[in-house]
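For reference, the structures are reproduced in the following blocks.
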Structure P
Amino acid sequence: MLEVHGLSSHYGRIQALAGIDLKVEEGELVALVGANGAGKSTLLRAISGVQPAAGRIAFDGKDIAAASAERRVRLGIVQVPEGRQVFGPLSVEDNLRLGAYTRARGESDAELGRVYAMFPALKERRRQAAGLLSGGQQQMLAIGRALMAKPRLLLLDEPSMGLAPRLVEEIYAKVRSLRQARTTIFLVDQNARAALAVADRGYVLETGRVVLAGSGAELLANGQVREAYLGM
């Protein structure tokens, strides 16, 4: 579904990505792990079209490197941003409906019901300002908002950031359910153990370069990964 070849990106003179090659097959959950500052979020932003990049990005075999971010959303590439970035003064339901801006009203009503079924806490608080939600609830809202767009490829950026272990488990339970429903997911997380445990395949990024690739299980068992990212 997604193929990236020779992708590079800079912040001024600083090279954040250097010749990235990777792929995500339809129905897969692929994890990207690495230290803070390795370029993980930059890569997701390049794929979603909000970060300038050079190289080839193909979606369903078609090069989309020149496509706008809005065009990529309409094609089905939807990102859950790092830090959630919910619209704090707006209600939970208004935040969710904003995720469906490319959809007809009837479609958004149906998706809203599915999101509320997945995240009952959001339905209970649907009239509440999003900024008053807990960190875990805001992460659920950010995921729900992305699902309202009916993504064909869901980009998840640091879903466990700043959350207590119990909430991380809850969020990853939802990620597993999306995977079981055959949602195609490209997941970035500093929590390498949680990310690789749910991944079909994974990549390890260091200073803007892919240095390891394999199945989630293989990377979890890899001595280099265990020492660098799992504290073992």
Structure Q
Amino acid sequence: MPVPDHRDAVARHLLRDTAYVRLCEAIVAGTLVPGEQLHDGELCAWLGLSRTPVRDALSRLEDEGLVECAPQRYTRVAPLRPADARHAFPVLAVLHGLATELAVPVLTDADLAALDAAGDAFMAALHTRDRAGAFLADDAFHAVFVARAGNPDIVRGLERLTPALHRVEKLASLQLPGGRSVAQHQAIVTRAAGGDAPGAAAAARANWMTMGTLAEHALAEAAGNGASMV
């Protein structure tokens, strides 16, 4: 039997992914601002793509909560609302807690060293008030557990939520996590190094819920000030 020729299907898939990545980056960075109307023609011209991959990308972004659509009315960048944090961070806490619990029994010395390095980078960024550096270091810290857990369902769940998380970090006036978050990181590492998987998982969940509280307060304050992101 001859091998089927799927080149056209592959090309469509790649174009859809290209459209998704560029639109997602623009929304997370605030280039496309919360509430902004999205018109197919303008997006196609900007991206240099046809309508089909652009619409496919918008559908995926809608599923991830970054775009809102009302048939025959509008397609727009989703506003940022306090409820977004209230709903998303408990799920992030559960997923990261599970990743931590699965990872602890199989952590290597290299993993523990990576956790220490990420923790040091996190504290250094906090000291210099480097918001972007603090969030990057926090991502690197938790990524050690996600990678070692080796669970593709956890990865898929986090991939769906992470763009919205990064948009909140980028666009909301989110207070930098301080001493409480540092203490939580240290508790995670101490328990993980001691083989206490449930204890490390509990500390990881608490760490994400702390960030969720900060995010919800930041978005509520923006809403109270009439900011355009809500």
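When mean count of other Cβ atoms within 10 Å over residues 31-38 is computed across structures P, Q, the figure 20.2 traces back to P. Determine which structure produced the value 6, 27, 38, 22, 7, 0 for P(r) over Cα pairs in 5 Å bins from 0, in percent, for residues 111-150 alone, calculated from the coordinates; the candidates are P, Q. Only one of P, Q returns 6, 27, 38, 22, 7, 0 for P(r) over Cα pairs in 5 Å bins from 0, in percent, for residues 111-150 alone, namely P.
If mean count of other Cβ atoms within 10 Å over residues 183-190 is calculated from each of P, Q, which structure is the one that comes out at 23.0? Label of the source structure: P. Here FRET efficiency 1/(1 + (r/R0)^6) of positions 95 and 191 (r between Cβ atoms, R0 = 30 Å, to 0.05) was calculated and came to 0.75; which of the structures P, Q was it taken from? Going label by label, the one that fits is P. A value of 8, 33, 37, 19, 3, 0 for P(r) over Cα pairs in 10 Å bins from 0, in percent, calculated from one of P, Q, originates in structure P. Could you tell me which structure in P, Q was used to calculate helix-only ellipticity at 222 nm (-39500 (n - 2.57) for each DSSP H run of 4 or more, over all residues; to 500) as -11000? Only structure P yields this read-out.
Just so you know, all these numbers are worked out from the coordinates, no wet-lab data involved. On a predicted model such as this, the values are computed, not experimentally measured, just so you know. Cβ atoms are built from the backbone, for glycine too; each structure is taken alone.
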